[in-house]
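See the structures that follow.
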Structure P
Amino acid sequence: MPSKEEVLAVLAAIKDPDLGRDVVSLGMIKDLAISGEGKVSFTFELTTPACPVRDRFQALAHDLDAGLPGA
């Protein structure tokens, strides 16, 4: 099962193209939880509800988390 630190480390690979920083340091990842079975859940807080890269961010976050051993 991955740790919260491991999850945040992989999510930090997602960069906001407008702000030029990763989504973790920007505070966009909220309510991170990992169940006993390794299911990772979190809220991805975007800068605007109509964020043009929302779908891309969602797909990247899913793919990165799915690549963690035990997740």
Structure Q
Amino acid sequence: MYDYRIVAPTEWNFHPEGVVAQGLKQLTATTPTDLQRQAELFINAVDPCVQYALHLTDSRNEIKKHA
């Protein structure tokens, strides 16, 4: 008998230590609108089938924009 533990790619990609979290940290933009667009493009490039909510915050962690 075998015991399999399978982690789907989506689970790893969207894990707090996964590719999406790491990639979002690397984005740079001059405006919140540009940053939001880059983040949306990146998330959709990694996995276009995942529903997500995107919240941009300022340095004081105040919510600036919802997507």
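Values as computed for the structure displayed
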quantity	calculated
Distance in nm of label points 7 Å out along Cα→Cβ at positions 18 and 42 - structure with the largest value, from P, Q	P
Computed -11500 for helix-only ellipticity at 222 nm (-39500 (n - 2.57) for each DSSP H run of 4 or more, over all residues; to 500) - originating structure among P, Q	Q
Structures P, Q, by distance in nm of label points 7 Å out along Cα→Cβ at positions 2 and 34: label with the highest value	Q
Entry that produces 21, 11, 11 once semi-axes √(5λ) of the Cα gyration tensor in Å is calculated, selected from P, Q	P
Which of P, Q leads on relative contact order in percent (Cα under 8 Å, 6 or more apart), largest value	P
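Each reported figure results from applying straightforward, stated rules to the coordinates on display, with no laboratory input. This is a predicted model, so every value here is computed, not measured. Cβ atoms are built from the backbone, for glycine too; each structure is taken alone.
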